[in-house]
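Engineer: Structures incoming, each one as structure tokens.
Please treat every number below as a calculation from the coordinates, not as lab data. Bear in mind the structure is a predicted one, so any value in this text is a computation, not a measurement. Cβ atoms are built from the backbone, for glycine too; each structure is taken alone.
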Structure P
Amino acid sequence: MNRLRQLEAFRAVMIAGGVTSAANILNISQPAVSRLIASLEKALKIPLFDRRQGRLHPTSEAEFLYSEVDRAIANLDHVAQLAADIRNQKAGHLRIACLPGFATSLLPKVVAEFLAERPDVTMSIQTRSSARVREWIAAQQYDIGIADEFEGHSAVNHESVIIRTVCALSSRHPLASKQVITPKDLDGIPMIVQDRQNRFYHAVKSAFDTAGAVLNHRVEVRQFATACLLAEQEAGIAIVSSIDAAEYVGRGLVTRTFEPQLPFQLDILYPKFHPRSLLMQEFIVQFRESLAPFILTD
């Protein structure tokens, strides 16, 4: 710390042209500036100033040294400012892994709003299946993961939110006139369903079986976004997450309440052995707020 103060005194004298002005810049006394300069000369073993007629005149060695000192202190100032920006969530980098459908629904809006307030923050976003997202988070390769059907992992912390699901169909479909749609209404009607290995598919199938209705598998898909696009084109009716459906409503797709309500579990994953930065915590808060309109409440 003393060496830094010596260099700051040297720089101030070079800029101000004298001890008095340098003291004003550093907000210290003139004798303190003189002592710092003298101790720096002693430490470096080179003369930095000629003392003539009560004034300091830089030597050629000082002139040569000054540019490096100025650059070094400017870099330290930059580091201090960067640290302040990080502390105030204005700088840093976030790595997010998520489901492909989520990257084309709610996430872009949340990211854009978050970055708009933080011009020095950067992000990387990678999309893969839930299984791969879980692997990446467990390997501590990403800061945040967005997946579904999480069943636990020793290297992953998580929180789950239950998302409302809706019936998505073309605005031209006869059932669009109904406000509430049940499995009985969909008995034998062509449906767009999740692939049969997906837990949500089995929830839909169970609801139909309980109602004594036939689930007519017309198209099988992996992503809710794909189901919405197909429903919009009248390829069938889909039961999907309200998050995904919201992106397509108003362009030929409508949503209706589906009863019984089939909750969809969305999981936010964090690497257990990677500390959460202040920036990461701030993003999580904003992300949770964006989910609020879609969360299933009692």
Structure Q
Amino acid sequence: MKIVVENHIPYIAHLLEPYAQVLYLETSDITASALKDADVLITRTRTRCDEALLSGSRVRMIGTATIGTDHIDLDYCRRAGIKVVNAPGCNAPAVAQWVLSTVGYWLQKEGIAQPRGLVMGVVGVGHVGSIVARWAKQMGFEVLLCDPPRAQKEGAAAFSTIEEVKAKSHIITFHTPLYREGELSTFHICDEQFLAEAPNLRLLMNAARGPICDNDALAHWHGDVAIDCWEHEPEINLSLLEKAFVATPHIAGYSADGKRRGTAMVVEALNAEFGWHASPLAAEAPYGGVETATLQGVMSSYNPLTPDTTALKSNP
């Protein structure tokens, strides 16, 4: 068996060699030719896994050490019989850290001493959104949870509608998957109309998927924005970049712990698929991260303004 691994995936070196031939390649070298005799591909978001890459190969499994699968043509993989595994929740605490640190520095900029009286809308209450909501409540925010799929399954009592979130929130943060079609489509859920119908909204954050927010609409909006996930990456909206309070290059989940979790989840999936016993490094904390957080503690652990925002604004 042959496995091709993107060589920037951390904590995976030497784990799989007892079970297969392993070839570590730069992202740019992961080509159709390189995969022709490979059985498994292990990658991250920088490799576009589609028919052009995979057709003619013998790849039967793709493991992506990331939460998202936007870089993988899932329809093609289903047709071709290629199993896809990802790492849901692997970087959730790190993304929550980015969100709440951004909020803390925004409060500082606005001269707001404490968050009581401010309403935060959390749209998408999965791995990341659940942590954001828990920490925000501990910090003193009133938190509105918006998650239509969960509301359908669990009952609406604990959840707010998107209309309620728009009407009441001073801060909104998005943590949904990207669905481009259907009743639960999240494509451009935040557009010009959404912003016009949010009279109290002062800070909007997107660390989920770029196309959830219409970046042109955000660029012309009067409020503050914090963006980690952009439409049309890597060709990001320069007007939005210029106006953004926080602007980072899709790095909110790039903590060492998040990377270790992602690698561990992919290796565990390989173990389950092939009956191996590879031993990935264990994550230091259970999924969900620390149970408690303070605003000061999160701010001291990470500052999204320097160097990350400064660097992206100076060199898009």
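Engineer: If mean count of other Cβ atoms within 10 Å over residues 127-134 is calculated from each of P, Q, which structure is the one that comes out at 24.1?
Structural biologist: Considering all the candidates, the number was obtained from Q.
Engineer: Match the computed value 1.14 of Cα Rg over 2.2 N^0.38 Å, for residues 119-270 alone to one of the structures P, Q, and report its label.
Structural biologist: Details: P: 1.14; Q: 1.06.
Of the options listed, only P reproduces it.
Engineer: Taking 3.0 as the value of distance in nm of label points 7 Å out along Cα→Cβ at positions 71 and 239 derived from one of the structures shown (P, Q), identify that structure.
Structural biologist: Q
Engineer: Then there's this: To test your reading of the models, identify which of P, Q gives 105, 40, 32 for Cα extents along the principal axes in Å when calculated. Before the final figure, lay out each step's value.
Structural biologist: Numbers: P: 105, 40, 32; Q: 58, 46, 36.
Label of the originating structure: P.
Engineer: Name the one structure among P, Q that helix-only ellipticity at 222 nm (-39500 (n - 2.57) for each DSSP H run of 4 or more, over all residues; to 500) of -9500 was derived from.
Structural biologist: Values: P: -13500; Q: -9500.
Among P, Q, the structure yielding -9500 for helix-only ellipticity at 222 nm (-39500 (n - 2.57) for each DSSP H run of 4 or more, over all residues; to 500) is Q.
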